[in-house]
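These are the structures in question, set out in turn.
Every number in this text was worked out from the coordinates using simple rules, so none of it is lab data. As the structure is a computational prediction, the values presented were derived from the model and not from experiment. Cβ atoms are built from the backbone, for glycine too; each structure is taken alone.
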Structure P
Amino acid sequence: MELIFYVLPIFMIVAMVAMATVMLRRSQQIGRAWENGLTAQGRCLRTYTTTSGGGSTSVSTDVHHVYEFTTLDGRAVRFDEAHGPATVVEGDLVTVHYLPDHPEQATAHAPARGKLAASTGCVVAFFGVGIAFCVGFMAVVHVIFAESSSLMP
């Protein structure tokens, strides 16, 4: 029975590490595209929103955009990007930043290195607190089970 008190937190730690890794990789891709990438004129093909939450939790809405642009070598690239500005609508022209070797990892977000660093840092800190909580929980559970087993005849 006590195994569940170790397996669940370990599963949560693995999930948080995976999500933090994905977030860090995407932040690096965006930063490299802004710093070392090329720019092209792109067009917003579609906008849509996704919602999450509800019931007893607050509802969160995310704006997504589907963009298309042409690379310098003439290849048409289409990509979907979340957290876009609500002011960009279907048909709008945008500046796309991309790396020539990975144009599918492009971004249409305007360069904002400080904002990117702050948001990445906050997300990593959030996951760090979650991981610390899980480790602390497992330590407390271990102590409780160790004490309860020593009290048994």
Structure Q
Amino acid sequence: MLLMKELRDARRQFRLLSLYQRFEHIVVLFLTALIAVVIVAALWTLSLKILFGLVLSGSLDPFDYSAFQAVFGMILTVIIALEFKKSLLVLAERRDIIIQIRSVVMIALLAVCRKVIILDLKETDALHILAFAVAILALGIVCWLIGNLDQRTR
């Protein structure tokens, strides 16, 4: 019953949208479906790689940094895709702009942190590491500023 009521409400709200808003809503729903497919495929691949590639083959060595680096990189890829899908759903619901900006900043922060985690420090020069540090600091400051702005508007 609750699902039917939500569908009726969604149809009623969809009729109130302008032509461009309807187009935008359909695009967001289509992108959300595509990202859901990507998330399921990434989760399936991650599960197979961990189960068959590491656990059953016996190559899961707790002291092998590169294996954990690869696993955490794959896990963060799934988390980034989930966060991206969530931001599209927020966009579809037309919530506050601050939530959307915070979501974009969080996706960027996750992506940079993922890159730092999978980074091979032996082959990376100091300038690239400094650039990542500056990017993380800048995104952290923006995230903090958005949080302060959000608290002031409440």
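With helix-only ellipticity at 222 nm (-39500 (n - 2.57) for each DSSP H run of 4 or more, over all residues; to 500) derived from the coordinates and found to be -28500, which of P, Q does the value describe?
Label of the source structure: Q.
From P, Q, which structure was semi-axes √(5λ) of the Cα gyration tensor in Å = 44, 18, 13 calculated on?
Working through the options, I get structure P.
Quick check: 28 is what I get for relative contact order in percent (Cα under 8 Å, 6 or more apart), calculated from one of P, Q. Which structure matches?
Considering all the candidates, the number was obtained from P.
Where does the value 17.5 come from, among P, Q, when mean count of other Cβ atoms within 10 Å over residues 26-33 is the thing being computed?
This value belongs to structure P.
Once distance in nm of label points 7 Å out along Cα→Cβ at positions 114 and 138 is calculated for every structure in P, Q, which label goes with the largest value?
Biggest value here belongs to P.
Can you tell which of P, Q yields 3.4 when distance in nm of label points 7 Å out along Cα→Cβ at positions 18 and 42 is derived from it?
It was calculated from structure Q.
With mean count of other Cβ atoms within 10 Å over residues 10-17 as the yardstick, tell me which of P, Q scores highest.
Checked P, Q; max of mean count of other Cβ atoms within 10 Å over residues 10-17 sits with P.
Work out the source of 18.5, 58 here, i.e. which of P, Q gives that when Rg and Dmax of the Cα atoms in Å, for residues 2-49 alone is computed.
Source structure: P.
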